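Coordinate-derived values only; no laboratory data. Treat the numbers as computed from the prediction; the structure is a model and nothing was measured. Cβ atoms are built from the backbone, for glycine too; each structure is taken alone.
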Structure P
Amino acid sequence: MKKTDKNKLEEFIRVDHAGERGAIKIYQGQLLALNTIKKNDYLKKKIEKMKIHEMEHADYFEKEIKKRNIEPTKLLPLWDLLGIGLGFGSAILGDKAAMLCTASVEEVIDKHYQKQINQLEDDEKILRDNITRFREDELHHKDIAYENGATKKGIYSLLDKLIKTGSKIAINISEKI
């Protein structure tokens, strides 16, 4: 039976831990804006539900980090700050921008998780099954975002590219540091 490379496995868990925590921070930033400045109870409820999934995912990876004695990324405080800022800023720009933020991040995570699923061997079946389930949740979040106004038309295409580029950079850095 083939075994998953230990270094690759540590990178997967480290980056997924950071990413799920980052998603929580984005939603916290959006909720801060929606509770204080934008006042949109409908969107707030949608985001709160998605945040619950992210908290479940983050909890799983937090346990894996501890169980496997993997050091989390050293950049968690920076990612926290940037996540809250991205969430707050996107919500301030409006409902379409807030939902595009979710859609853009989830599109990157879809590919990221699928790549991990394809590389995990049978010795990591439980991890692979959980990442598969989390990917399905993320795809559902993307669908919710588009159903609630996310668009890539006009200036939003630039926002989409910025968010995706930032997400990919954070993934690449968090795997290693």
Structure Q
Amino acid sequence: MIIRKAEEKDYNTIYFLVKQAFESAEHSDGNEQDLVNALRKSEAYIPELSLVVEKDGKIVAHIMFTKAWVGNHIVLVLAPLSVLPEYQRQGIGTALIEEGHKIAKELGYEYSVVLGSEKYYPKTGYVQAETLGIYPSFDVPRANFMAYKIAENAPDINGIIRYAKEFGIG
């Protein structure tokens, strides 16, 4: 398994990978692949934090972290994490999250936020975001709005998250 930065030549493959990964997802609007394309063209995009997993010469997973804001503080948003259905439950998503956190720390980011499964993300260290002073700008179950403190010495923050406009969230 190889984890590497996504390259332009991968974009078409990533589009269909994301589409396929979310076809059977419990919570999906069916537009995750279009969100990836929109975020890639946005000011929130961080090329070093768009990663793919190659297994047997095939791209089987993708993750993207983009910028959001809590007050004047930049935080990351993990969205989406996509693993082809036949490669799920093999630790690939967890490996991508861990590598993303490692790179994010090297780049100086301090927090990551995710809206996702309360069963999956806590396994990778995510906790309810409000415990870290981060609040949603929309109505969402508290258990599904989570955050991860990337840098142990990160300053305390407190405020409502502002997503990149491409998310279409207030």
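Some observations on this one:
- Structure (P, Q) behind the derived value 12.5 of mean count of other Cβ atoms within 10 Å over residues 6-13: Q
- At a computed 21 (relative contact order in percent (Cα under 8 Å, 6 or more apart)), which of P, Q: Q
- Percent of Cα pairs over 11 Å apart, for residues 110-149 alone from the coordinates reads 62; which among P, Q: P
- Structure responsible for 1.4, with distance in nm of label points 7 Å out along Cα→Cβ at positions 46 and 94 calculated and labels P, Q on offer: P
- helix-only ellipticity at 222 nm (-39500 (n - 2.57) for each DSSP H run of 4 or more, over all residues; to 500) derived as -29000 - corresponding label from P, Q: P
- Which entry (P, Q) yields the derived value 19.4 for mean count of other Cβ atoms within 10 Å over residues 14-21: Q
- Mean count of other Cβ atoms within 10 Å over residues 62-69 from the coordinates reads 23.2; which among P, Q: Q
- Computing mean projected area of the Cα convex hull in nm², for residues 22-85 alone across structures P, Q gives 4.4 for structure P.
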